[in-house]
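These notes open a run of structures that come right after.
Please treat every number below as a calculation from the coordinates, not as lab data. Quick caveat: nothing in here was measured; it's all calculated off a predicted structure. Cβ atoms are built from the backbone, for glycine too; each structure is taken alone.
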Structure P
Amino acid sequence: MPRDAGGAGDVLRDLRTATAAEHEQVEAHLDLMDPTLDRDRLAGVLGRLHAFWAAAEAGLDDWAARHRADAAALDWTRRRRSGLYAADLAALGGAAVDDRPDLPAVDGTDEALGRLYVLEGSTLGGTFIDRHLAGLPGLAGGPRVRAFSPYGEDTGAMWAAFRRFTRAHVEAGGDARRVVDAARQTFAVLAEWCVPAARAQEAPA
């Protein structure tokens, strides 16, 4: 979970608090830190995540075409990851998911930042997932998954840049409530979308 120390009314703190329940649901469904995670279930997870990222990025691409200065300041093109998910899925021999989740339109930069909070925040936990996957016997000798930790040593710097932009945007007149609402909506769709990737034992007996 992204960690931010902000004062009263800090948008990053508000984002973290408002999306905590949905974030826990996503982690529970995916359970990527499972010590028994095998290649087949990982491929299933990647298939769901690739479809979600493709849908989420399509909305952000539309936003970026209309708000070029903000997209450039956020380094949007570097933050795109659907291609990495597709490459990881292909390397594992997994099947792509034909469906895409329905996500709200990204009307402006407030909504873009809310969606990006979900996408970019995942890179922080992704560094731990990346190390965990590397040590699993069931994945030994297989291809290295890249989508969970796309920035490598730049992970902290990329998150810090997103955090700075988001705070500056709100301080300059952006609507913090719209940012938070967009993040909650994005997380809610992601949590529901990830249900089919959950381990069998999560389902009622």
Structure Q
Amino acid sequence: MKNRLNIYFLRHGETTASQTGTYCGRSDIDLTQEGKEMAEDFAKAYHHLPWKAVYCSPLRRTIATAKPLCDKVGIEMLVRAGLKEILYGQWEGKTPIQVNQEFHDDYVRWLADPGWNAPNGGEKGIDVARRSSEVLEEIEQTYDNGNVLVVSHKATVRIMLCSLLGIDVGRYRDRIGMPVGSLSIVEMAENGPLIHIMTDRSHLKPELRDRKGT
């Protein structure tokens, strides 16, 4: 049986924004101490795999999540702008309650279809799908087998999974949950992408698994 390419999608560890539910987007914040421990736990659980590559968003919280594994296995992370979080524009740094109060009509439209509606001054889901798909295409063209890690963000990972699995991108917020530090694994199989694991957190210590985050 032919070995296939397996793409591991890891959402970064906990941040202060994931604790509060604030729209973080491009705000370049770091991990909390617990978020750093999540990154270490992932590295401990998965460093034994033969990794072909590690791709990462350029934001600090994703780089800090990828670094422990890269250090353990001696691999250089490949930073790609296409893996950044969705741009929330004027909503960044605000909670959903604040956004609803200040941008109510636009917020309602976005909730109904974030694929084709953008936060004020931000990105549509389809825009994220386009730029992240370029990274996935690069991975598929470069590696026809083995394990590749992609470290990215809540919305971006959900959008990539929807794109791979044939789910309407406009439903990414409704169809896939994505707690901090969670892992999903997709095999690029003969008949198309095949999901093996979805948003798993078993690699985390029990006390960290309780910190779901948003």
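Some points to look at:
- Structure responsible for 1.5, with distance in nm of label points 7 Å out along Cα→Cβ at positions 46 and 70 calculated and labels P, Q on offer: Q
- Among candidates P, Q, the computation of Rg and Dmax of the Cα atoms in Å that gave 16.6, 56 used structure Q.
- A value of -20000 for helix-only ellipticity at 222 nm (-39500 (n - 2.57) for each DSSP H run of 4 or more, over all residues; to 500), calculated from one of P, Q, originates in structure P.
- Entry that produces 22.0 once mean count of other Cβ atoms within 10 Å over residues 54-61 is calculated, selected from P, Q: Q
- Here the criterion is mean count of other Cβ atoms within 10 Å over residues 30-37, and among P, Q the highest value is seen for Q.
- Source structure (of P, Q) for relative contact order in percent (Cα under 8 Å, 6 or more apart), computed value 37: P
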